[in-house]
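Heads up, there are several structures right after this.
Quick note: the coordinates plus some simple rules give every number you see, no bench work behind them. Quick caveat: nothing in here was measured; it's all calculated off a predicted structure. Cβ atoms are built from the backbone, for glycine too; each structure is taken alone.
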Structure I
Amino acid sequence: MIKQKGFTLIESLMALAIIGIGLVVVLQVFPAGFSVEKNSQLETQAVLAAQEKIESLFSKSFSELTIGTETESSLPIPFERFSRTTKTSFIDANLQESIVATLFKKTEITVSWASPLRIGSHEVKLITLFAEK
């Protein structure tokens, strides 16, 4: 009896099936990675948009910081996909909001954007304090 060397058709099909399943599992990781990378990029841009607003407020004097809320729905390029809300209020020594004028002001800057996958919105909030000099 002559013994033949090689693979049978069933062995070859099983090997291809295992390789195919492995490739499908590995390829499913890439879209998730791209989504995480895009969300991180947008969050970084949102922080930059908030920092830009804080820097513009630092250039003002204490009396020029107006109490109230301001919403900017369209920001300049490269922040056009974001909206920004700035809320400034007086605070007391315990960092609680006060309706009475004090020597301290708190500014909250909230930058929000829609998820690129349309599964909700995200936001970043930065808070800074100002004191009268």
Structure II
Amino acid sequence: MGVKGVLLIVSGIMCLVGFLVVFLGYKKKKRCTEPAIAQIVDIKRSEDTDDKGNKSYRYQPVLEFRVGVETIRKPAGVSSGKRKAYKIGDKVNIRFNPMKPKEFMTTKQKTGALTGVGIMVAAAVIAGFTLYFA
């Protein structure tokens, strides 16, 4: 198998990944239908260091909300590079899965459709260049 074959396989895998990102985000949005109000009870900080040793941080709010008698406390599916983006005590509108309340998304959270489509477009460009130039 030559370079052309490898590039076509890579673009096919990328296309599949892009499709899965779109599909899974859409399915999660369809499952999370029950509205609720959660409160930010903590903020998780994660650290990343690049090749030059520069550190950057991501901040992820930990949300807490009640469903019946159960209290659910879990990190949100969003994060920010800005510490001041989230404040403990702030209220957040969410939608949760009534069959599995630990699955939720904020109302501002994206499904990943744009990212998935971007991956698929990149895969198509790679495949196109491979077929045209190789």
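So if we calculate distance in nm of label points 7 Å out along Cα→Cβ at positions 38 and 94 for every structure here (I, II), which label has the highest result?
On the way: I: 4.6; II: 0.3.
Across I, II, distance in nm of label points 7 Å out along Cα→Cβ at positions 38 and 94 peaks for I.
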- Can you say which of I, II returns 30, 12, 8 when semi-axes √(5λ) of the Cα gyration tensor in Å, for residues 46-101 alone is computed? II
- Query: For which of the structures I, II does the calculation of relative contact order in percent (Cα under 8 Å, 6 or more apart) return 19?
  - Reply: I
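Can you spot which of I, II the value 19.2 was calculated from, given it is Kirkwood radius over Cα pairs in Å? Kindly include the intermediate steps, with their values, before the conclusion.
Details: I: 19.2; II: 17.5.
Matching structure: I.
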